[in-house]
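S.K.: Quick heads-up: structures coming right below.
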Structure 1
Amino acid sequence: MWKRRTPLALALAGATLATSLVVVPATPAAAQPGAITWSDEFNGAAGTAPDGSKWKHDIGGSGWGNNEMQYYTNSTSNAAHDGNGNLVITARRENPAGYNCHYGSCQYTSARLLTADRFTQAYGRFEARIKVPRGQGIWPAFWMLGNDIGSNPWPNSGEIDIMENIGREPGTVYGSLHGPGYSAGSALTTGYTLPGGQAFADAFHTFTVDWAPDSVTWYVDGIQYARKTPADTRGNRWVFDHPFFMLLNVAVGGYWPGYPDGSTQFPQQMLVDYVRVNAWNSGGNRIIGYGNKCIDVPGGDPVDGAHLQLWDCNGTAAQAWTFPGDGTVRAFGKCMDVAWGSTANGANIQLVGCSGNPAQQFVLTAAGDLVNPQANKCVDVRDWNTANGAKLHLWECTGGANQKWRRG
């Protein structure tokens, strides 16, 4: 199917990963997720298969672009509930049905579950509580792929790795972005290492990403350890602007983790307590957008016709917006407005007295577009400018990061 790493890339990956390793935890971030939009608590009876309305199986032993050794099955021997509130993905040294792999008769079986065709979402919080397996050559992962991968081949469709662990590094997990020009060994990758020589396989840990139009932020047990923005793509295209689906799998072998040896014990199990997804526009009085800055009333002055701007979020009344439920967006008791009632590209977004005019109707969509329905156009940051004071105007909706907003 799609490639996640290549032999040439792994030579580069060693240096990339080593220099990006984070050993000392960062300060916890004050994230504000929205309502849960999807979840699986894995409360099925012991031995039952994963919920088919939420997950499907990838099947086969092609190597999956990484020279992996396992054959992925849809058997409950490899993926099943344990009756204690967990999904268990089990990698086994076996070939119970004469499976053929890319290298000959398969030596291992495992499972790879995905929500493709069941659930996709752009932006939000994606989180799982997982106890990973252990051992040389064992490669568990919780990750996401762009839902257009069938028509827009990897890496152009994008990949967000929420958690990857390789058995030879038991105390470290990695979070990565893969896209055009930053795939495989050039991926935007950061590692997090537990303090005191602990191993991730010893206990459950929570792995999270907060995905906004202009950033992806990683956490382990609520501790932020990495954040990537379009500025980190080295001038390459930011492709995290459309729905993705989730995957859970345990691979055996591959270019990056290496291969099982005499020290590797089987079976190996990854236990997943839950997977939860939250909406990304989390509520609150701020409207946060491009450059992680807020929609602001210039000078905190509620005079009619004030041209709205982008500014560092500061918690002042100039950035306190309400959505009273009548389609208006308000600050200082006045309404966000398209100047002159225009529907043309470039019309100023301003603050004026509320009048019931269609120019004062706005909808913040699930995709993060702040749309004036009369014009069917979006609130846009002029000239893709992230500087304080950048002006807002109306523009046809493009899906660009300078048109993406969330409440927080």
Structure 2
Amino acid sequence: MAAVDLVRAASDAAKEGPEHTEAPVAYDGILLASFGGPEGQDDVIPFLRNVTRGRGIPDERLEEVAHHYRAFDGVSPINQQNRELKAALEAELAARGIDLPVYWGNRNWAPYLNEALQQAAADGRSTLIAVDTSAYSSYSSCRQYREDFARALDETGLEGRMVIDKVRQYFDHPGFVAPFTEGVEAGLKELEERLPGVDLVTETRVLFSTHSIPSSDAERSGPSFRGFGPGGAYEAQHRAVADVVMQRVGRGVAWELVFQSRSGPPSQPWLEPDVNDVIRRLAADGIRGVLIVPLGFVSDHMEVKWDLDTEAMETAEETGVVAVRTPTPGIHPAYVSGLIDLVLERRDGVPAAERPAETALGPWYDVCRSGCCENVRLGFRPVVAGLTP
């Protein structure tokens, strides 16, 4: 019986849906996919319309969120960070003697994914391996990108002429974990300097912060057969990485997973506790210092600059707690090198048993499992790089 193609727009190695592909694929380009952000005051509302497309949110409500961007002259740092990441990836490829161009496209602002695919096609490229700027499993951080790829292929007319595979979610890849470990080590030293005589174990806490998501989406993150519980793979992955980081640091400081950047109606449950609520509770309990680790983010984009560097720091100051925020990976050499290693895993068909993973949850799947990361509001829509639906 002939094989049935289960994975849309996939390479031969991935089209039948193995958990890990172990056959080499001759990729001829890398697709760097990200969220996008405004680059001036006039861009802010159009950008937010793109982010909330299909939800009928009026501009006056969007303006309530726009003040985060307005405070930074309407410029999100994310696009510049992606320019820097693209350049760093290109430099790493050149240093290794690898001839793979990098095409960058965004979900919500220029350069858009459609433009990236059209440029790749114009350059004669047809077999892309995608890297998105999100390490964890959830609808918005994985499945939505895969929907974006499918939609872009449709809208550009490249369906059937272009392959798009995607690297595995890399939350526990050494290149992603290492910058956070370094950050926690340096951050605890800074707390000691700013709080002379502090007992780190009894008087400080490490807060690993990530973007809150609706509880219903969290429950459906990752494949259901793994049985992750109410927080799904999304919460389990963050907790596993945080545990590894703290074991590596080895200072005996207690830690918590906290959430930030909640949106949506108050009636809809989202993951908790909020980072500001935790800081207030810890202050009331006599904690003198907190180390905030933006574990859910690959770079210092708006959620980090506003929700942590502005709001959380204001909360700490108001409650008399000394707060230090650690860096995101950005263009840390280990992170950049790790992303290229993930590409080469797929290009060279590296066996799953030989792939590095810092937690027992990985290495994650090359081809997303059926039903993974459903959006309750939208249901299942066409995707690439995963089994149907």
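All of the numbers you see were taken from the coordinates with simple rules; none came from a lab. Predicted model, so just to flag it, every value in this text is computed and none were measured.
S.K.: Output the label of whichever structure in 1, 2 has the greatest value of Kirkwood radius over Cα pairs in Å, for residues 210-305 alone.
M.R.: That would be structure 1.
S.K.: Now for a different question. Ranked on relative contact order in percent (Cα under 8 Å, 6 or more apart), which label among 1, 2 comes first with the largest value?
M.R.: 2
S.K.: Can you rank 1, 2 by Rg/Rh (Cα atoms, Kirkwood Rh), for residues 146-361 alone and just name the one with the largest value?
M.R.: 1
S.K.: A value of -11500 was derived for helix-only ellipticity at 222 nm (-39500 (n - 2.57) for each DSSP H run of 4 or more, over all residues; to 500); which structure in 1, 2 was it taken from?
M.R.: Comparing all candidates, it corresponds to 2.
S.K.: I have 0.98 for Cα Rg over 2.2 N^0.38 Å, calculated from one of the structures 1, 2. Which structure is it?
M.R.: 2
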